[in-house]
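Trainee: Structures are listed in the sections that come next.
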Structure P
Amino acid sequence: MPSEHIQHILDSLPTKPGCYLMKNSQGQIIYVGKAINLRNRVRSYFHESAEHDNKTRQLVRQIADIEWIIVASELEALILEMNLIKKHRPRFNIRLKDDKRYPYIKVHWSDPFPKVTVTRQMLQDGSRYFGPYTSAWAVHQTLDVLRRIFPYLTCDRTITGKDERPCLYYDIKLCCGPCIGAIQQADYRQMIEDLCQFLQGRTEPIVQRLHQEMEQAAEELRFERAAALRDQIQAIDRVVEKQKIISSEVTDSDVIAMARTDGEACVQIFFIRSGKLIGREYFVLEGAEESADSEILTQFIKQFYAEAANLPCEVLLPNEVEEAQIIQQWLNTTRNGCKVELKIPHQGAQQELLQMASENAAETLRALRAQWQADTNRQTEALAELQTALSLSAPPNRIECYDISNTQGTASVGSMVVFEQGVPAKRLYRRFNIQSVQGPDDFASMEEVLTRRFRRWQAAQETAQLPGQKPDAAFALLPDLLMVDGGKGQLGRAVAVLQRFGLLERVPVIGLAKQQEEIFLPGQSTSILLPRHSQGLYLIQRIRDEAHRFAITAHRNLRSRQGLASRLDKIPGIGPARRNLLLKRYGSIEGILQASIEELTSLRGISEEIARALKSNLEE
């Protein structure tokens, strides 16, 4: 039976379309769903006669509160549901693993001479995007190939065509030299258009046009130009040869198949463009235990195509999916051109494609599981080695490491990195801008950082006692092992802080010296040296290096902002309020310089006179 609070919510639910958010006793959102009729859908979870699977029964047992949002239509509910799942990543929803970090290829089409870069965020900025890809390495490999065929611009020069000398990339044929006027703007943009078409698998028109240009150049005795075009055609042909010809039809299709085992689900997607297989990606889904295949495919389609830069005319699926009609309606609102159609082929070439995708998904999942198992074994071995070497009562499943970075005592920053089960938990990383220390005193800086960290722990304990309050997860738990980057001096400061908070008996602490990877323990005069090829040593080295990287990155960012703030302070009309506004909006001198006068004057308190003075001073 639902609690009195839940029953009151069930009785007051509207009969309109919308989304519902289910929360546990800590106020965490554990499930997001949508419904045409909110009252009927949400109440169905609590019907005693309903035959729920084990996952749904676990969900219902944890529901302590329910919120809902009313929308105008089922389509709006679908879009809102996708956004809420992406934002909150609820435990009981099926979701793409690590979906916040997928990279894209970005073509800066709105620039006069567009560059090609890698980004992890699609913006409505006039650029063209391709992706998402599951591997940043694969993206960079793709760009390496593209740059040899289409030698696009990579430097930050302002292109006038009048520079006296090009950079080295022009000499090694990895840039076409717009800076010295070696290529005109119209021709450069045509090359970037060809690159975009190439990424979409449209190679035939490109090759035909290049052949015509090559023949014309040869007739005009411009043999160097003709040879360059010949090399470009051959490079395209080499890539196209590797693309499997699937069909004589020119329809663009995505082929989606899935494999499952022991609660894991892997979806394989083939990208067919103009009858050729131009690429494939796999995606792992979390929270798929006990869910039906149709539900998993439904959630994948919604989450993948919400992030996809390009949509095909048809999506081939192995079986029917839930909400097919409303998903198809949604896809057609996001695509310009031909309609998107969901198809389930049962025979012929398309069915063979699905079978091939399914076999690839199964093989990918087997390889991933083998890799995960190997990684887990190494992590377990490393934690066990550290437990033994450091005489810990249990494996250190949560390890925190701290490092300090500064330049001659300025812009000092402390870093806190957290590893759980031997794996970095980046959501728990934190930075500390040093506030109480003047000059290059790493010992005092470390003491300040650790003091602030354990004050936050105390505050988190108090917050956890308050109804409806959620403490910061980074500080709510104590580490099983505390590492400081440094020898006995840093270790002594860490011990002093732990004693001050009464935690020295609860939190094991070590210092790691860089020179010989010596481990220092409190109260011991001799250090510990782990075997050179032990998993335990590899793990603490990795943690120490990650803390160092994180601290340096934070320090550079702070130093850059301080340098910009100092320059802004010298400009007439820029006071603290306007300076902070500019820092928050643009973050760098380059960002401000790239902004137009109209953009700057749209900020509160920035007049046209101040905007022009700002740009003039920074350009100097």
Structure Q
Amino acid sequence: MFVTLCVIAGMIAGILDAIVVRKTKKFTATFFTMIKVALMANIIGLAFSDVVLRYHTGTSVIPIESQPYEFQFYHFVVVLVCGLIWILFSGIFDGIFIIRREDESKKTRIALKITCVVLAAIGIAAFTGTVWGKEVFGDISPDQMMVNLFSPKEGTSDDIMGTLWTGPVLQTVSATLIFSLFVFSRRELYYIRKETEKKIFPSLVRKIVCFVLALAVFIGGLTYGFIKFEFEKLLKMYVIESGFIEDNFVDPREVSMQFPEKKRNLIHIYLESMENSYASKDMGGYMEENLIKPLTDLAEEGYSFSNNPTGLGGPVATTGCTWSVASMVNMNGGIPMKVTTGGNQYGSADNFMPGAVTIGDILESQGYEQSLMFGASARFGGLNFFYESHGDFTILDYNAAKEKGWIPKDYKVWWGYEDDKLYEYAKAELTRLHETGKPFNFVMETADTHFPDGYVGPNTPTPRDNQYANVIAYSASETEKFVRWIQEQPFYENTTIVLIGDHLSMDVNFFTGFDEEYLRTTYNLILNPAPSVGKIPEERLYNRWWYNADMFPTILASIGVKIEGDRLGLGTNLFSDTPTLFEENGGEKGWNSVSKKYEFKSSFYNENILEGDNAPFDTKNVTTYKQ
């Protein structure tokens, strides 16, 4: 099929050159002209396609039989275009085509030409940006795109920004410049054969073609981006109202809570992109090798909530919960992260969900010392604003590490500094927190397993051919070592550890070829919960349909908090026998149904969560009990 298409494309170009352009009369001349053009078109086309394929996928055009059908048709077009370009340049070289300067007396409409270039540039940018976005971020949702668009970008990985500049930015600038040369050119092409001379593409025709082409690129690029990123959902987010959040929201301010007299410490570790799919198939994963064996072994010592009847499972991806910042908002406040409205922005002080009540707010009211540690900048996505305004956390991020002299001022790898350093700094901070004599809440997030392909540090073993697999395996082992260190500390007896993948991995290439029927979920584990949790029936651990917002009341319950009704925000205490919102609405069907409802506009959410005064949590409904 591939060879046939190449021959057809080459022969079309060859026939055009021999019969239409050169008008050869003799069979021999016609035949050799056709063969020459066909060969040149295929050689140039093959070289071009190979460069493009290696750039985007790292593989070659050859072996040809392994290429998908869509690529074969793409190459057909490439060969045909290369043939036409060869005809033009060989014709100029042979004197068949002549380029002359346009008559100076003809007025040039600058405004029209600038309009053409601007339209084309926007269309090209929309197309290349969409292709880049889907390749780098995978199935990024429109809500994530809109939130990230208006949130701080500081701290973004240089690797990702590098692909932005060498990808869509460079492609857009290059294509726009080439198009501009054609638009602003004052040269005209003449076809000369024997005694006849004919103008090709007169000035008026060229202007019309330029405008039509620019308009087509503009409309086509925007349409492509609109469809790929499902921007029709923005209509729901900003216009179509749903009362689901208001009808199901449980305000933490109005719920009775009981804390144990001796407050319990909390260590909450977000594991970047840590999925259950990394485990072996016999355990509920998707791999032949169990890449996260240290974590699956660790899971046998605590409580993991699985959506499967047996084996590993976890929370499912839901609207407003599919990226790091949103995941933290869900787990801390029991609410999805929705697009902002009006003057409400996530990237400013005291304006990050000022109406929300979070774990940080509640524990602050109980005298907890709270710290947040990242190897990246906490300013990315406005996380510093979230944690500072909801719990007055001490922020120990990449910037703080430089200020404290933990790392040199000019040190920068990956998103800031690597996880090997993060764990060492975390040990020091946990020791400090314990020595304060106060109950503490320590939150941290790893970063080495972030896309693309993860970070390979000097200590990372690389026995596998796949870089991301090596990074995942090493990250799992280092997390387990850190947990073992915690378990050896004097404060562990009165400390609960929560381990959870923040969201599904966005590393598109690693998941190429995955069975679409396989449901990817994130790893979750609660170690050493409070005695008040007791021994729960096994059925509460399996066949559970839940999402990150359910961790809000579940985490509080894990440190001994008794919650009236076992619900806070839109989350449910998974230790209890109260069904989650997903389970109430039909399990897996409920997941899809509720997730879709979160896509709609909620005036209640806008007025009560995105607006507010960041008032301290009122403890009027909080009491204590003896253990």
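Trainee: To test your reading of the models, identify which of P, Q gives 0.65 for FRET efficiency 1/(1 + (r/R0)^6) of positions 510 and 598 (r between Cβ atoms, R0 = 30 Å, to 0.05) when calculated. Please report the intermediate quantities before stating the final value.
Mentor: Numbers: P: 0.00; Q: 0.65.
Checking each candidate, the match is Q.
Trainee: If Cα extents along the principal axes in Å comes out at 107, 53, 52 when worked out from the coordinates, which of P, Q was used? Walk me through the numbers on the way to the answer.
Mentor: Working: P: 86, 73, 59; Q: 107, 53, 52.
Computed on structure Q.
Trainee: Supply the structure label, taken from P, Q, corresponding to distance in nm of label points 7 Å out along Cα→Cβ at positions 238 and 502 with the calculated value 7.0. Spell out each step's value before the answer.
Mentor: Numbers: P: 7.0; Q: 2.7.
Label of the source structure: P.
Trainee: Right, next: State the single structure among P, Q that was used to calculate FRET efficiency 1/(1 + (r/R0)^6) of positions 94 and 526 (r between Cβ atoms, R0 = 41 Å, to 0.05), giving 0.20.
Mentor: Details: P: 0.20; Q: 0.00.
It was calculated from structure P.
Trainee: A value of 8 was derived for relative contact order in percent (Cα under 8 Å, 6 or more apart); which structure in P, Q was it taken from? Provide the component values of the computation, followed by the final result.
Mentor: On the way: P: 8; Q: 20.
The value was obtained from structure P.
All of the numbers you see were taken from the coordinates with simple rules; none came from a lab. Computed from a predicted model, the values in this text were never measured in an experiment. Cβ atoms are built from the backbone, for glycine too; each structure is taken alone.
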